[in-house]
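**Student:** Given below, in the form of structure tokens, are the structures.
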Structure I
Amino acid sequence: MEHRSPGLKTARINNRIKILSVVGARPNFIKIAALARAFGPITDIDFRIVHTGQHFNFLLDEIFFRQLDIPQPCCHLGIRADSPNRQLALMLQGLEQTFLSETPDLVLVVGDTTSTLAGALAAVKMNIPVAHVEAGLRSGDRNMPEEINRILTDNVADFLFVTEQAGVDHLFREGVSEEKVFLVGNCMIDTLVRFRDKIRDAQVRLPFGPIPEKYVLATFHRPSNVDTPAGLNAMTHLLESISREAPVIFPLHPRTRAQLEKHGLKQHLDALPNLHLTEPLGYFEFTRLMAQAALVFTDSGGIQEETTFLGVPCLTLRSTTERPVTIVQGTNELFPEPDPALARSKVRQAMTGQWKTALSPPPLWDGQAGRRIVDILIKKLTPIR
């Protein structure tokens, strides 16, 4: 495909700009829902979704398309779980063929998953401009696969759409041209705002009975916490400890479940009377549980943002975060050491209402990030009439 510099006006036979968005994992779907909605009424844009297949479990994939009104993908690569390098290689191969047949004017990627990096690399190798939504986030921990994905994607992207000021600062320190960087807000919050009523009214059916009046919601899937015996044992001991203070609801990510079963720990957790393991939940159901929790104990990036917006106490089992606004301005605290006694203390603090409160939603977290992104891209990629 002929190279087109970002911002250069392009002419197509039907006068429509074709944008392909590459997605593959649960966090991608929540963000792309906001973008699909914002692009929907724009007649100048032909917006389509390519699904790599990175998440293929119904409860992490198809249910999100149904609940969040996401258009069905124009192409599904069907790439399933594999080693990170093999998965990336298969995605690159599949995306090359897709881009050759679809001839996009722009490839848009969101977040920091393997699918994000694959979409950006495949596009830049074919001289197709790249837009990265959720750019500039940095944890400073290169042992996190997501950190490498962020850095590489940002380095090849032509349009960098940022959720918080720290992301802008990181990009400028890394020498990125100011004309590429746009502070637009948070597409994940767009989706939360749009579906707030459905979240409030969601019927959550849990296998152990009614939702407790006060509870801790736990969610863990990071390799550092579940892919090594040391991390898995530490997480298990923490969950056992805090369940002595409050009921704990723990939806299991498929990889977390597999690791617990592999190391013989799931049976132990099943036997704890105040710890309730469940299957993954749909977006509405999980977000309702999150909104009503006394405390969310997690290692997720997006949940740090959602809890800050909702004003729910959040304890993050990590030593760093790429989302510092959730600590400085929000309800998030880092929990870098797996200390069971301290964890119980934190639960008591949250259960008695002694947690810090969010100062206010971070700037531009107002449900309009998708619209801002669309407005910018229309101005930059307007075709010749």
Structure II
Amino acid sequence: MSEESGMTSVRQHRRIQTVMAAFIVTVAISVFVTRVAPACPFCSAPSLTLSEQVAQADAGALVQWAKGTQGDSEAGDIGSTEYTVVEVINAGDNGLEKGDSITLPRYRAGKEGDLFLLLGTKGTELEWGSPIEITETGFNYVRQTPSPEATALVRLSYFVQFLEYPDELISNDAYAEFANAPYKDIVPLAGQLPREKVREWLSDPDVAPTRLGLYGLLLGLCGTSEDAELMEQKILHKSDDFRLGIDGVMGGYLLLTGEDGLAIINEQKLANRDVPFSETYAAMQALRFMWTYGQRIDKERLRESMRILLDRAELADLVIADLARWEDWSIIDRLYGLYDAPGYEIPSIKRAIVRYMLVASKNKPEESADSSHVRKAEEYLAELREQDPKTVKQAERFFFVN
């Protein structure tokens, strides 16, 4: 390979890395923004759990596949499937009893004895949803689930024991219960968490990567200094791959180690330009988590850590937005100087700087507090309106202060 072609290959590789990094950030932000409830901060997007489906249904039963009649697609006949009720969990006012037959439109393949969960909704008449394939163990899991009226502690104490259950329907549903749970509901569970099991799950290479964020968080709530060492080794493991859940491991690690652990995150993930972009972004997520929920790290230390990333132009717009929310006015002069600086002269960064100035200009403290940032922000905004009115107008268009 010639030197020129080799350089071309390197440039193409870097472009691919940049595109992938942008994609990762876009997906992460979309998930974060579209959540309508303050669910588990390091879990996948919330989904409707089995217990929620059962609670919303007007009738429910465990049924067995009895027989099916295949239809004729050319004649528009979709066939039918007949099920026999094995056990009723909610008859409602429908008179449903054990031994009853339920016939649903559409042929569904099966063999006699196959078990399904059927849930129905009452309109003008009872309409059954699609059968959910289930085992007898799975049905017992659903039947014994604490009611929605039970406390979060009671419910999560039940689901935690099934997080790595061999039946995937059960384990996935138990995980979904945690994914839906606000962090404030998970914290009281700390004393009841199976620490040794959580440690094993976090170390197991066969555990689903989507679970690692939750397990890192749980170990951070119930772990020891020995567990912190394990988490540190996992965090510092060198990998060029995108590691799902490493942000939750970092968050749990910071819960256990406080400012000592933050110093390591600063050095190894924030200031280190050699780590993959996704690792740096995961560290940002951990900082955001600690700002919102953590009590072990002083707010100013978190601001200092986030400021490290201002040297990274590819992250600057996100960092500036965070520091504006965190009311870090120490960087106001620096940001004004970055407005047209090489590498920072892109529209998204410029808009972020303008919005930072807008936030600062409206952040008027009490009379006895320092208000110099307000005056500076107003002055810088006036200058930017004169220099770059188009960008300022764009930034103001969707600007609002929480």
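**Student:** State the single structure among I, II that was used to calculate helix-only ellipticity at 222 nm (-39500 (n - 2.57) for each DSSP H run of 4 or more, over all residues; to 500), giving -12500. Can you show the working numbers first?
**Tutor:** Values: I: -12500; II: -15500.
The structure behind it is I.
**Student:** If you don't mind, there's one more thing I want to ask. Assuming 13.9 is mean count of other Cβ atoms within 10 Å over residues 263-270 as calculated from a single structure, say which of I, II it is.
**Tutor:** Corresponding structure: I.
**Student:** Work out the source of -0.37, -0.45, -0.70 here, i.e. which of I, II gives that when log10 I(q)/I(0) by the Debye sum over Cα atoms at q = 0.08, 0.09, 0.12 Å⁻¹, for residues 47-238 alone is computed. Show your work: numbers first, answer last.
**Tutor:** Working: I: -0.33, -0.42, -0.74; II: -0.37, -0.45, -0.70.
Structure II accounts for this read-out.
**Student:** Using distance in nm of label points 7 Å out along Cα→Cβ at positions 87 and 335, single out the structure from I, II with the greatest value. Provide the component values of the computation, followed by the final result.
**Tutor:** On the way: I: 2.5; II: 5.9.
Of structures I, II, the maximum of distance in nm of label points 7 Å out along Cα→Cβ at positions 87 and 335 occurs in II.
**Student:** From which structure (I, II) was distance in nm of label points 7 Å out along Cα→Cβ at positions 63 and 367 calculated, if the value obtained is 2.5?
**Tutor:** That value comes from structure I.
**Student:** Right, here's the next one. Can you tell which of I, II yields 19.9 when mean count of other Cβ atoms within 10 Å over residues 151-158 is derived from it?
**Tutor:** It was calculated from structure I.
**Student:** Once relative contact order in percent (Cα under 8 Å, 6 or more apart) is calculated for every structure in I, II, which label goes with the largest value?
**Tutor:** Between I, II, the highest calculated value is found for I.
**Student:** Then there's this: Which one of I, II has distance in nm of label points 7 Å out along Cα→Cβ at positions 271 and 287, as calculated from the coordinates, equal to 3.9?
**Tutor:** On the way: I: 3.9; II: 1.3.
Computed on structure I.
**Student:** OK, next. Work out Cα Rg over 2.2 N^0.38 Å for each of structures I, II, then name the structure with the largest result.
**Tutor:** Comparing I, II, the top value of Cα Rg over 2.2 N^0.38 Å belongs to II.
No value in this document is a laboratory result; all are computed from the given coordinates. Since we're looking at a predicted model, the values are computed, not measured. Cβ atoms are built from the backbone, for glycine too; each structure is taken alone.
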